[in-house]
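Structures for review follow.
We did not get these values from a lab; they are worked out from the coordinates using the rules stated. Computed from a predicted model, the values in this text were never measured in an experiment. Cβ atoms are built from the backbone, for glycine too; each structure is taken alone.
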Structure 1
Amino acid sequence: MANFDSIQQRETGLQPHLNSAQMTMIAIGGAIGTGLFMGSAFAIGFAGPSVLISYAIGAFIGLLLMGCLAEMTVAHPTSGSFGAYAEHYISPLAGFVVRYAYWGAVVLAVGMEVTAVGKYMAYWFPAVDQWKWVLLFSVLLAAVNATSVKAFGQVEYWFSMVKVIAIVAFILIAAYVVFGTRPAGVGFDNYFVDGGFFPSGWWGTWVGVIVAIFSYLSLESIAIAAGEAQNPKQAVTRAFRSTVLRLVLFYLLSLALMLAIVPWSHASTDKSPFVKVMEILQIPGAAAALNFVVLLASLSAMNSQLYVTSRMMFSLSRGGYAPKRLSRLSKSGVPLGAIAVSCLGMAVAMVLNVFKPKESLELMMSIAMFGAMFAWFMVFVTHLFFRPRWQREHPGQRLEFRMWGFPVLTLIGALLMAGVIVTTLFTKEFHTTTLVGVPFLIALVLIYALWYRKKKVTPE
């Protein structure tokens, strides 16, 4: 197998314009979107108040994932990220499958976010067809990504900043209501009504982890953005550390307070439960203002996800696994072809919103989940291969960033992700995930075996 430097070399050309603050906001922007504001309602429906444990388990897996990725990314910053690591440290087949599985997942996740945007716009314009909003915002954010990575970074920074400020404000207002004014019907007693803290038992709590994992999707985007970071090693380590802490804080605190205000059985899926909190509190204009923030949150996540999926396609193209034209760079250093083909999820979203507007969000979430969860699983597997081989290839050297508890914690992360993937088979809502995902993986393996195998294997 070739030296990893050859993989990094073929993925050069992208402009290093992202600073550590923007890197952090890209990860936060991608992870705080529909998964929190709308997806949390699905998770609450499965787990009830024990959704807090679901999201805590998801956060633990995310923490382990970030540790593994940080170690590999600091050693090898490149846009191909975990796909490139799988290619070098496991096999070219693994790299091929991981990249395409992740690309497909995030493409659909982009579609899911823009679908949610249509639902949020219905708050103000209920008479307008949702697909029209899907089309409008798809064009706008595709244009932002096509301009330059600097423009993308700036837009994403301010999108995410508004979102972070709004979540902090929500936490402060909700905390004041729960611990200060304490109106009737508000309090932690709501955790134990309508079936108690575990209304669906531990099984419901574990199923809630599926949605929690999807909510944390895009934590890994920092690793992909490292290829365009000004100082990748410094930016990656700072961003990883701050992102995990902030996300755990935002998710768990906001959900804990929300469930104290809105009984879990009243959390609906027609609007964000966060908006519903503001409606219950009857703060003038607060519900509309928060709906606007939720709208920005989805646009931010969509913007971030379109970025990472286009860079993954760029990596595939530079590796010879996709048409060469998809990796051609514009004068501003942007892979326009990769961005264009990565807009496929928006087109799927628009079609689903025309023919199945009520089921569109859940359908796209279930299908997108498999590729995302498989990619996370493969990050752990790759890390198990990475550490011993890197040490063999660099005798006497020490990794600049080391994942703690290796190999035990890496193995635990892999087993937990495998468990989450298998669980989808036994849930009515997400059984499509694995039923579609496994044939997709098999198809990728066959395509590689028939088309790419002979030209990609290089002797070590």
Structure 2
Amino acid sequence: MLNKIKRFIASEHLLRVDALYLVALSGGADSVALLLCLKELGYRIEAVHCNFHLRGEESQRDEQFCEELCQHENIPLHKAHFDTQAYADLHKVSIEMAARELRYRYFFQLKEALGADGICVGHHKEDSVETILINLVRGTGLSGLMGIRPRNNDVIRPLLCVTRQEIEDYLQKYAVSFVIDSTNLVDDVVRNKIRLNVLPQLSEINPSVTDAILTTANHLSEVDAIVQESLKTALGKAVSFINPVTQVSSNSLSNEPFQLDLSVVRAFPSPSYLLFYILKPLGFSSSQITEMVSHLDGQTGQLWYSSTHELTHDREIFMVLPREKAEPRTLIIPETGRYVYGEQLSLRLTERALTPSSNVSFSKNPTVVDLDAASIRFPLTLRRVAEGDRFTPLGMRGTQLVSDFLTNLKRNRFEKRNQLVLLDAAGTILWVLGLRINDHFKLTPQSSSCLQIEIL
């Protein structure tokens, strides 16, 4: 068994000979075998034991066993005690989840404190098979059917290449004792039901069921590699950012507004799988994504929200934006000068006198406008457009809803929502920023002064 583990560690590049590793030691057969194997292979290790105070005298027995084992093997031991029931009640999670959260939080903290390279845990082949069957019963996706990975960031599993029987044979060969967790013998949770009931029945059909399931999992891993490459290629074609220099990454998708080209989504062999791949990490539910798929050829304007993002269908694109964490800002402008609205926007207001001989012209630059200063009363207000906002677009006589004006310009829902307007002291819109001024404030041959407003 030792040689098999040695080869597995090497082939999966799990451990370094010059690094320190923590070994999660419960006292059970798996963790004891892991501790002794890594010591025999020459790795620098320290043990970690957690007492969850859930099994009365058994919990104390396990802790004492780990102390005596580590003392006998001359291996440093770190211990932690937890009020697991209180934590579960406080955070409204199951006992199993509470123990897991407490255990790994402590492991990672200790790893950082000691400068260790990783945390080794004693999962073996049957553990991986149990996980596959649990995920299968729950209706997981492809990733859940690939079993437990040998390494998941800082958590390392050197025993995934051996069976429970091989572990027990190894301990018996060297006359090494271990403790038995009595809760593992009761089929009261899903994993125990599968371990104690399902797998034995499957073994009657195929005595090599463990290896058979793991072989299938390996095949699925190869399939997943192909799928992931295809998804990445499609992602690069489908996603475009409002900021054109932004590169596609999980971080940019989470933090930057982006568009999804629906023609690329439709062309993918499974549009729903592609959308799931892109949108599930952003908090959208499976039912929401299913609904989005049904809207690929449907009416535009539909909105969906996750806890962190919002998405709208606009013609041939899905627009995705991070949800705002604060209320939109309103900027009061008491007089001419320079004013900062946000990181991406500043305004500069200047006033100059006009003579009767001055030529009246309109700026063709959408970021600069010239208005009749005499007809404007300060303070001005810069804010987002609100429902019911109206103005008289330059060149028109009657008023128009700003929302209709933006619709005519084919602005999408998010662009409409984020549109800024500048109002005077009477609440009259002077300028739909970057788009159109109010006709009532345009310069005329009779204007005596000009208020120039620039977007910086």
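Below is a table of values for the structure above.
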read-out	value
At a computed 18.8 (mean count of other Cβ atoms within 10 Å over residues 62-69), which of 1, 2	2
Relative contact order in percent (Cα under 8 Å, 6 or more apart) - highest-scoring structure of 1, 2	1
Parent structure of the calculated result -23500, given that helix-only ellipticity at 222 nm (-39500 (n - 2.57) for each DSSP H run of 4 or more, over all residues; to 500) is the read-out and 1, 2 the choices	1
Top of 1, 2 by Rg/Rh (Cα atoms, Kirkwood Rh), for residues 118-261 alone, largest first	2
Structure responsible for 16.5, with mean projected area of the Cα convex hull in nm², for residues 222-437 alone calculated and labels 1, 2 on offer	1
Given 0.94 for Cα Rg over 2.2 N^0.38 Å, calculated: source structure among 1, 2	1
Which entry (1, 2) yields the derived value 3.1 for distance in nm of label points 7 Å out along Cα→Cβ at positions 94 and 158	2
With distance in nm of label points 7 Å out along Cα→Cβ at positions 142 and 414 derived as 2.7, matching label from 1, 2	2
Per FRET efficiency 1/(1 + (r/R0)^6) of positions 326 and 382 (r between Cβ atoms, R0 = 25 Å, to 0.05), the highest-valued of structures 1, 2	2
